[in-house]
Structure I
Amino acid sequence: MSIVALAIHGGAESLSPRIKQNQQAYEAGLHHALEAGYRILRQGGSAVDAVEAAIQQMELNPLFNAGRGAALNQQGEVAMDASIMNGKDLQAGAVALVRQIQHPISLARAVMEQTPHVLIGAEGAMELGRSLQMPFMPESYFISESQYNALAEMQMQTQNKPDVILNDTVGAVALDQEGNLAAGTSTGGLTNQMKGRIGDSCMIGAGCYANNITCAVSGTGDGECLMRKVAGYSVSALMEFSGKELQEACDFVVFKKDKHVLGDIGLISMDACGKVVFSFNTECMFRGWISSDLDFTQVAITK
């Protein structure tokens with residue numbers, strides 16, 4: 001059987017007391033997401049299927065800033081972004097500023113497969129979801145206690161001035177039996193972000209990119225930094241046009257490329273051989289991986 005592999009992330013940030021207190025729960029959440037995605041790969045499913053399944057599980061987990069655990073903007077509202085890309089044919093789909101949709105990653109896939117577009121935002125994307133009878137949930141479903149408290153603390157510190165703090169994002173990359181790569185990313189954005197702000201997670205080439213020739217990439221951290229670096233595509237371009245190996249390319253984007261563009265970021269990536277690479281400049285990044293070479297899940301939080 002050809003090699004199949006899956007890697008996921010649940011965000012990159014500083015090692016806070018919240019993380020220390022919930023470390024086992026975070027690790028369990030990573031294991032659960034890996035198992036959901038890898039089961040599909042082992043059964044001969046596609047990389048796109050596996051990426052979607054893994055991210056769906058993290059969107060259901062209020063510990064992660066995606067779906068149910070989405071961050072709240074200045075108005076205390078949820079506005080979610082997501083994207084997915086197929087490395088086989090460079091088809092991609094993304095949604096921005098969506099509310100109430102239980103699985104933004106699935107809505108992004110619907111954009112990819114059922115529309116001629118790549119990115120659809122706000123009401124248009126939600127109308128598509130309704131037309132496809134995707135599950136919607138009430139606003140209260142998405143407002144977790146931890147995110148509510150994070151917003152209150154942030155606004156108290158800044159006296160309601162526009163400011164943000166780093167929050168988690170979730171993502172996945174996969175290689176299937178046919179040798180196809182895929183990547184996906186989903187987020188609730190930044191706590192206390194301005195209304196209408198859109199981050200990297202729905203930007204193809206920034207927070208998400210996949211190409212069978214090179215690699216699949218999902219980013220996390222400071223979205224503005226990832227967008228300015230065009231992080232996902234830059235990793236692929238360094239491999240394709242400069243001949244860099246995957247780890248070298250990821251490290252170059254995180255630590256060397258456009259050094260004046262400051263931000264805490266992390267990348268997960270996978271090449272066409274199923275090699276998994278992580279690169280991040282934060283204290284920790286929630287991450288996990290599994291392949292047919294290992295056949296058991298591995299997760300990590302700190303370096």
Structure II
Amino acid sequence: MKTSVPCPQCEIPITLDDFEAFSTPFTMKCPHCRVRLKETRVTPLLLLICALMIPLFIYLTEFVQNFLAGFIPVVEKIPLIIIFLCVLYPVFALYERFNGLVMFNKGNLHLKHSYNDFWEWFLKHSDDYFHLNEENFESAFKAIEKQLLKINPALTFEFSVDLIAGKREFIISADGNLDAFPAVEKLTMAAPVMEKFKVIAFRQREEASDIQIGDVLLKPENMFFTYTRLDGSLDLDIYLKDSPTNDDDFLAAAFILLDAMVGEYDLAVKVGDIEFRPYEESMFLLPISELPGLIDQVSKEKLKGI
């Protein structure tokens with residue numbers, strides 16, 4: 001008998017304990033990726049059981065109250081909900097566990113809002129996103145944010161400003177949130193072939209450029225690193241020349257620069273711990289421009305089993 005079922009999006013197991021934490025069996029969210037879920041096979045059965053159990057629990061609570069009042073009269077003044085929680089909650093927990101077992105073993109768990117639902121909506125409004133301008137920019141972006149929220153709360157997006165080979169690039173991102181990476185991959189894989197759009201999973205690598213945040217300016221040539229290899233990934237020590245490592249704006253600029261140079265996927269999956277350290281002259285420091293090539297080299301060696 002199964003006591004867990006994989007989430008249809010992130011594929012991490014949802015356990016009976018997770019199921020009992022749902023407010024009801026009909027308002028479920030994956031505890032890992034937070035996607036909304038629905039069940040399509042045993043829901044009518046669970047609704048019927050629920051309809052039978054509610055009056056039964058009310059009856060049992062009143063029965064317990066009347067029984068105890070024969071020995072302790074003050075019990076008559078105690079609200080029924082308190083008596084239920086103190087006496088009958090373990091029975092209710094068993095009922096919830098039974099619901100979970102039925103759903104895990106007989107049910108069919110799906111995303112409440114499918115990837116195809118999103119693309120059907122996008123196709124209907126695709127002209128708005130191909131012909132972006134100042135007049136429709138704000139409303140169009142709010143609309144697509146609302147649709148992506150249905151798929152996964154962590155999803156975000158970008159559109160290329162310029163057309164590339166006659167197409168506008170539509171980049172779907174998890175903003176570095178690893179739990180939402182499966183949602184990005186599955187949503188982009190479900191994308192239909194479109195004449196005017198190229199759908200891309202994750203922010204891609206870009207040419208290194210200066211990052212400005214408020215009064216802070218970080219130049220790529222002032223960023224250096226050393227590394228430690230660990231099971232196919234890299235732990236990094238980052239050194240910012242002429243930049244304080246305890247300034248939040250400088251650190252934010254450094255992460256933005258890393259994300260742009262390395263790419264969202266590689267930064268999250270192929271880079272481990274990142275530590276920022278005070279800059280000091282050393283023959284072991286490498287310019288940050290060498291990091292993308294190093295990541296690619298380590299990845300190739302891992303594939304070859306080196």
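Any read-out appearing in this document is the output of simple, stated calculations on the displayed coordinates, not a laboratory observation. Quick caveat: nothing in here was measured; it's all calculated off a predicted structure. Cβ atoms are built from the backbone, for glycine too; each structure is taken alone.
Looking at relative contact order in percent (Cα under 8 Å, 6 or more apart) over structures I, II, structure I comes out largest. Work out which structure the value 10.5 belongs to, where mean count of other Cβ atoms within 10 Å over residues 72-79 was derived from one of I, II. Source structure for this number: II.
Which structure, out of I, II, was helix-only ellipticity at 222 nm (-39500 (n - 2.57) for each DSSP H run of 4 or more, over all residues; to 500) calculated from, if the result is -13500? Walk me through the numbers on the way to the answer.
Working: I: -10000; II: -13500.
It must be structure II, since only it matches.
From I, II, which structure was FRET efficiency 1/(1 + (r/R0)^6) of positions 56 and 168 (r between Cβ atoms, R0 = 25 Å, to 0.05) = 0.00 calculated on? Computing FRET efficiency 1/(1 + (r/R0)^6) of positions 56 and 168 (r between Cβ atoms, R0 = 25 Å, to 0.05) on every structure in I, II gives 0.00 only for II. Of structures I, II, the largest value of mean count of other Cβ atoms within 10 Å over residues 48-55 belongs to I.
A value of 16.6, 56 was computed for Rg and Dmax of the Cα atoms in Å, for residues 96-207 alone; which of I, II is the source structure? The read-out was computed on structure II.
One of I, II was used to compute log10 I(q)/I(0) by the Debye sum over Cα atoms at q = 0.10, 0.11, 0.14 Å⁻¹, and the result was -0.79, -0.88, -1.11. Which label is that?
On the way: I: -0.46, -0.56, -0.93; II: -0.79, -0.88, -1.11.
Label of the source structure: II.
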